[in-house]
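What follows draws every value from the coordinates through simple rules; no lab data is involved. Predicted model only: the values in this text are computed from it and were never measured. Cβ atoms are built from the backbone, for glycine too; each structure is taken alone.
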Structure 1
Amino acid sequence: MSDPTPLLDPDERVLSTLNQDGSRRWLRPKVAHGKWWKRRAIVGYGLIVLFNLLPWIHINGKPILLLDVMHRQFTFFTVTFRPTETLLLAFLMLGLFVGIFFITSMFGRVWCGWGCPQTVYLEFLYRPIERFIEGPNGQKGKPVALPRKVLKYVIYIAVSFHLAHTFLAYFVSPKVLFSWTLGNPFEHPTGFGIVVGVTALMVYNFVWFREQMCILACPYGRLQSVLLDRNSLIVGYDEKRGEPRGKKKKKDANAALGDCIDCNWCRAVCPTGIDIRHGLQMECIHCTECIDACDNIMEKIGRPKGLIRYTSQHGLAGDPIKFLRPRTVLYPLVIGLALLAFTWRLTSRESALITPMRVQSAPFAELQNGAIRNTVAFRIENRSVEVHTYKVSLEEGHQLTAPSFPMTLNPSQAQEFTLIVESPLQSFSKGQARVTFLFSDEADFEIEVDRTVLGPFTLSSTQ
């Protein structure tokens with residue numbers, strides 16, 4: 001029986017990490033230590049240090065960044081946000097997201113190549129460890145001795161375990177986390193499970209998945225068509241200058257060939273395995289490795305640098321780059337308005353937050369003197385950076401019992417409390433009465449909070 005018609009081989013790889021037969025193409029990018037690599041190294045290692053130090057930095061006794069999910073509060077540069085402050089968070093997130101759009105429209109995928117944790121840790125931590133331990137054989141794809149492989153994986157697990165702890169420190173106090181590490185992990189199973197889970201995911205990602213995170217999983221590259229335009233800065237190959245390709249010597253005067261000598265160094269150093277000479281591609285993360293590699297070759301053969309460079313699609317076509325265009329005007333305008341609204345809302349908010357709470361008790365009680373007793377509950381939060389003592393009072397005609405007051409709260413401290421209100425029967429209409437509570441402190445905080453209390457379904461004497 002004859003074989004069925006074979007599948008047609010594609011003209012080129014569907015993905016840079018796949019061979020033509022569909023198997024995984026393992027990338028082992030080389031490193032071109034040029035000026036752009038040095039700049040990225042400074043940024044990358046600076047971000048790694050910042051990530052490890054940021055949870056420990058405090059200003060005025062408050063962390064500079066803390067995502068306290070357990071207590072439902074988010075501290076950003078000493079300012080604490082609560083779930084009730086959705087407007088503040090909305091303005092902040094709007095400014096951040098539009099800021100990403102603006103940076104991308106101006107500088108392309110600079111975030112992917114310079115600031116993304118996936119790129120920073122893979123290129124400046126995990127792959128350097130791999131190159132150091134496995135040596136030339138690992139770089140060339142040759143078999144590596146088993147002890148070297150075991151050592152690499154042990155170091156990977158140790159590094160990932162540390163980074164997982166640092167990650168958890170952004171969600172709990174670093175001091176609390178430190179005490180957890182010295183105690184029995186089964187006393188705090190949730191935190192221990194998060195550390196183990198994050199460690200496993202990081203090992204899986206940086207040992208096996210690697211650049212596929214950028215190519216397959218991350219949606220950012222697929223948004224290039226809407227985030228970039230022909231004036232956005234990209235890493236591009238000057239086809240007019242480079243083509244036709246061909247080998248040449250340093251002083252070769254053959255004008256029929258372009259400057260590209262087809263050495264393939266730009267492909268050898270690419271962390272996502274693409275050929276930048278094919279133009280703008282979804283897989284390109286703008287890491288500039290190909291720029292350094294090409295500049296080194298151009299210097300060796302006596303040709304001008306910049307065959308591969310930071311430019312734009314208009315720049316590659318020989319047209320001038322326009323930095324002032326509709327999106328570069330609209331984005332900063334939206335960012336400015338969002339930050340202005342955020343600042344106004346932040347500076348105008350009260351130094352304390354009073355939140356009504358539910359009470360799990362009988363709706364009301366009728367007293368022998370004819371008055372109606374209600375129990376109401378509130379939650380008060382001191383949002384300032386100083387200790388404050390709070391008082392509460394009622395409008396005339398009502399009696400208040402407040403066993404928790406005066407109440408003293410530390411900065412960012414919150415406390416729930418109940419108040420007992422006795423109201424005359426004639427203040428109720430159709431089973432309801434409106435009571436105004438006045439909260440104040442020894443400084444400048446003063447706010448009135450209205451609550452509806454329940455009573456007998458009777459008409460007031462004023463009707």
Structure 2
Amino acid sequence: MPTIDDPILAEDMEIPHAPSPYLGKVLRAGDHLKISAYWFATNFLWGALLVIMLPGEIKKMVPYDRITAIGLLTGLGAFAALVVPLVVGALSDRCASPWGRRRPYITFGVGVNVIGLGLMCAAFVFSKPLPPSGSHNYWGTVFFFLQNPTFLLYTFAYLVVQLGNNIASAAYSGVIPDLVEHEYRGLASGYMALMTQLGTLFGAVGCGKLLEGQPETLKYAVLAIALVGVALVTILGIKETPLETRPPKIHWPTYASSLWIDPKKYPDFAWVWITRALVMLGFYSVLPFINYYFVDVIGIEKPDGPASELIGLLLIASSVSGIYGGVLSDRIGRKKVVYIANVMIAAISLSFIFCRSIPQVLVAGIIFGLGFGAYTSVDWALGTDVLPSKKHAGKEMAVWHIAMTLPQAIAAPFAGELISRFGKTVTHGAEGDIIHYTIPGYSAVFILCAVCFALGAFLLKNVRSVR
């Protein structure tokens with residue numbers, strides 16, 4: 001039985017309670033939209049940046065080694081998403097600003113994010129295509145990238161974007177628990193899910209279809225304006241109760257040790273964490289390379305439109321199955337939904353190997369979206385079902401979140417190296433060299449994805465406390 005001297009509980013007791021200014025009030029649709037608007041802003045950013053802009057810019061900057069370059073960037077960015085929330089979440093818990101605990105960090109993070117976008121734009125505008133690295137191994141190619149000042153600036157700028165976005169998002173994650181009473185949190189989470197889907201959809205489709213062929217400076221301007229404009233709806237629209245007293249400084253070794261959840265004591269949490277990590281490992285092995293898949297496998301030299309269509313259809317399908325998947329899991333059990341969903345997405349992952357036209361890819365994407373939406377509908381519920389302690393749910397959900405961010409840091413560089421291992425072809429044309437990576441490389445990645453998805457379902461059988 002923990003006592004008051006327990007370091008985790010003692011640390012929690014140091015944080016004074018700040019009652020919600022909405023306590024006892026019925027939140028209207030407008031209130032929920034103000035609270036969840038930031039989620040649209042950040043997902044608009046990543047929908048445009050990850051799916052459309054980053055692949056297109058890397059293709060122009062590093063035409064001969066684009067797979068390795070985007071894998072490296074995605075992996076480095078994921079480390080920021082892994083570390084920053086653990087630090088900023090604890091700092092924002094203790095923020096005694098008159099403006100509240102979360103909004104100062106959200107505002108600062110958005111500002112840093114915009115600076116990063118400006119640096120990325122400048123680095124791309126002044127860049128020149130790099131020649132072939134001449135190296136036949138991953139680290140030799142990476143070392144070649146790091147010798148180029150423009151690519152270094154672009155990488156640094158991307159990490160600034162990640163830093164700012166994760167500062168804001170980590171603080172924002174505490175908004176709903178702070179402001180929304182328990183009986184309204186389901187509805188608030190529904191608004192957040194809606195803003196997530198719409199933000200990603202508008203970001204990917206907007207940059208892929210509406211801004212296709214436009215100057216990169218315009219695209220970055222649209223991103224910055226959308227991010228700031230919509231984030232301000234949350235920053236200026238919500239109310240926070242400031243802490244009355246400033247909490248003591250964090251004892252970081254104690255805080256770090258409190259994040260460890262012993263898998264021997266809590267095996268169900270450990271197994272659910274592992275299965276989620278496997279699914280995310282499979283998903284993020286493919287996502288950064290969707291744009292290039294259209295180029296190298298389907299044979300489309302301008303893939304922004306098809307890539308945005310694929311992501312759009314996938315999101316719509318996952319939204320539909322997400323609604324019904326959650327309801328179904330309450331009736332037949334969460335594990336059965338995961339078994340069905342993961343088998344579906346594992347099989348469809350293999351089908352992408354044989355697709356050779358846009359309609360085939362879009363049909364496969366819709367089916368994949370249905371399966372993935374069903375999985376994500378019970379993913380959060382599974383995590384909350386097996387938490388070791390409801391009192392320390394904030395910390396434990398931060399550990400749970402690592403099961404999504406850590407695979408991102410590993411998957412993209414590994415998948416990029418795997419695709420590169422199978423070689424590439426160079427065709428000399430009148431307008432310059434045309435570089436294509438081989439179909440077997442992409443096939444190997446899709447096989448890896450299928451294995452990860454299938455293992456994510458199979459190992460879930462070890463969870464005993466969830467049906």
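Work out which structure the value 20.5 belongs to, where mean count of other Cβ atoms within 10 Å over residues 88-95 was derived from one of 1, 2. Please report the intermediate quantities before stating the final value.
On the way: 1: 17.0; 2: 20.5.
That value comes from structure 2.
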Checklist line | For Cα extents along the principal axes in Å, for residues 296-407 alone computed as 103, 32, 26, the structure of 1, 2 it came from | finding: 1
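0.9 is what came out when distance in nm of label points 7 Å out along Cα→Cβ at positions 112 and 232 was calculated for one structure; which of 1, 2 is it? Before the final figure, lay out each step's value.
On the way: 1: 0.9; 2: 2.2.
It was calculated from structure 1.
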Next item on the list: Identify the structure, out of 1, 2, from whose coordinates P(r) over Cα pairs in 20 Å bins from 0, in percent was calculated to give 23, 58, 19, 1.
Entry: 2
Checklist line | For 25 (relative contact order in percent (Cα under 8 Å, 6 or more apart), calculated) the corresponding structure among 1, 2 | finding: 2
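Match the computed value 4.1 of distance in nm of label points 7 Å out along Cα→Cβ at positions 240 and 264 to one of the structures 1, 2, and report its label.
On the way: 1: 3.0; 2: 4.1.
Checking each candidate, the match is 2.
So FRET efficiency 1/(1 + (r/R0)^6) of positions 48 and 96 (r between Cβ atoms, R0 = 35 Å, to 0.05), computed for just one structure, reads 0.95; which one of 1, 2 is that? Numbers along the way, then the final one.
Values: 1: 0.95; 2: 0.45.
It was calculated from structure 1.
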Checklist line | Structure with the greatest value (metric FRET efficiency 1/(1 + (r/R0)^6) of positions 80 and 144 (r between Cβ atoms, R0 = 30 Å, to 0.05), set 1, 2) | finding: 2
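Out of 1, 2, which structure matches -11000 when helix-only ellipticity at 222 nm (-39500 (n - 2.57) for each DSSP H run of 4 or more, over all residues; to 500) is calculated?
On the way: 1: -11000; 2: -23500.
This figure was derived from 1.
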